[in-house]
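Structures follow.
Every number here is computed from the coordinates shown, using simple stated rules; none is lab data. It should be emphasised that the depicted structure is a prediction, and the values quoted were computed from it without experimental measurement. Cβ atoms are built from the backbone, for glycine too; each structure is taken alone.
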Structure I
Amino acid sequence: MNPFGLQTIAEPLPGLLLLEPKRHGDDRGYFMETYREGEEAIRWVQDNESMSHRGVLRGMHFQRPPHAQAKLVSVVQGSVYDVVVDLRPASPTYGQHFGTVLSAENHRRLFIPEGFAHGFLTLDDHSIFQYKCSALYAPDSEGAIDYRDANLGIDWAAAWGSDPQSWRVSDKDQHGMAFASFDSPFVGPEYTPA
């Protein structure tokens, strides 16, 4: 059982959990529990929300220890192609990535433990992305891996379905570091579901 009170659909990389809440619906609409604190609960200290237009790419971001962040992410309006990269050298999946569509329609959440880079490509206009963080934003510990790095093999274009030249990417994200030059400060995997 994971500590979030949600159904685990998959654990694609060690500690990374794709989750789905149980929905109860009728002709009036639906109700669902999106988070429940459990025995092994992570202490969430900051909630964030961003709105992005179609074709905005944000990532691949991380925070170094001692400000490393675990995250619980979801989309409440629209959809995104959400991607994480394992940055933990002790992990058997170091350097590997996982991508999935999170949307207001599928209601899925992704639990991302410390030691992952994270980013997303917005697939719909006015997509609203929410995430809980286990550590406060610390600009001095922030970093970014190049989202285009061929060593990572992320096929952003497959999710997009059209010309990547139309994507909108911040100047900061255009200058992310190469994965080969990244000196990882992370250990782990530290979270193992029971």
Structure II
Amino acid sequence: MIGPDLKRCLGQMIKGVHVVAATHEGLTRAYTSHWVTQVSFEEPVVMASVSPRHDTHPVMIASGRFAVTLLAGDQVAEGQYFSYPGRKFRYVAPEWLETGADGWPIVPGGIAWLGCEITEVQSGRYDHDLVFARVVAHGEGRLGEPPLLYSARHGWRITGEKAREKGVSVRDQLLARLADGQPSDGQPDGDQPGGPTT
């Protein structure tokens, strides 16, 4: 069980908000998540975390695929609607899901969407199943819009100002230090504790 101190710390983690949806035999279900992540650079693989108790879970597993819509900052209504099992609202807002190319269920007006085919499911170890999938289709939406964010501690947010001043590159500053022979500990190269390794 997660204690209150750790819960407060974990609650500070802020992440993008996505709607994960699946269709099987004419039935479509969806849920809001900020636990979808890319897990590989060389292969287009993502991981979605889903509770086995959620009504989307059996549809995802039966269909062997799901779609992920990346929500824009002005889509908090869609985010909140899908953040509960659809039965809670008796599926009263069908307009917030549409069938895209090749039958992918997506939220209209999103920043982008990903069509994912399930490759592996880790089930039973945690209270959520971890569903790994290869991205086999995608579509661009309103790419210029700021994304919707969420954290348990701060609630719904929209990305704000850039964190780095325009024209300032930390990478370039570090490369300049290396060119000047100034490692991060202030010692010249080769004079590190323990001496050179080769």
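Structures I, II were shown, and relative contact order in percent (Cα under 8 Å, 6 or more apart) at 23 was computed from II.
Who wins on mean count of other Cβ atoms within 10 Å over residues 24-31 among I, II, i.e. which is largest? List each step's numbers first, then the result.
Values: I: 8.0; II: 16.9.
Ranking I, II on mean count of other Cβ atoms within 10 Å over residues 24-31, first place is II.
Using semi-axes √(5λ) of the Cα gyration tensor in Å as the calculated read-out, with 25, 22, 15 as its value, let me know the right label among I, II.
On the way: I: 25, 22, 15; II: 39, 20, 19.
Structure I accounts for this read-out.
Mean count of other Cβ atoms within 10 Å over residues 48-55 computed as 14.4: which structure among I, II? Computing mean count of other Cβ atoms within 10 Å over residues 48-55 on every structure in I, II gives 14.4 only for I.
Identify which of structures I, II gives the largest calculated value of distance in nm of label points 7 Å out along Cα→Cβ at positions 8 and 64. Write down the numbers at each step before the final one.
On the way: I: 3.2; II: 4.9.
Once distance in nm of label points 7 Å out along Cα→Cβ at positions 8 and 64 is tallied for I, II, the winner is II.
Computing helix-only ellipticity at 222 nm (-39500 (n - 2.57) for each DSSP H run of 4 or more, over all residues; to 500) gives -4000 for which of I, II? Write down the numbers at each step before the final one.
On the way: I: -1000; II: -4000.
Only one of I, II returns -4000 for helix-only ellipticity at 222 nm (-39500 (n - 2.57) for each DSSP H run of 4 or more, over all residues; to 500), namely II.
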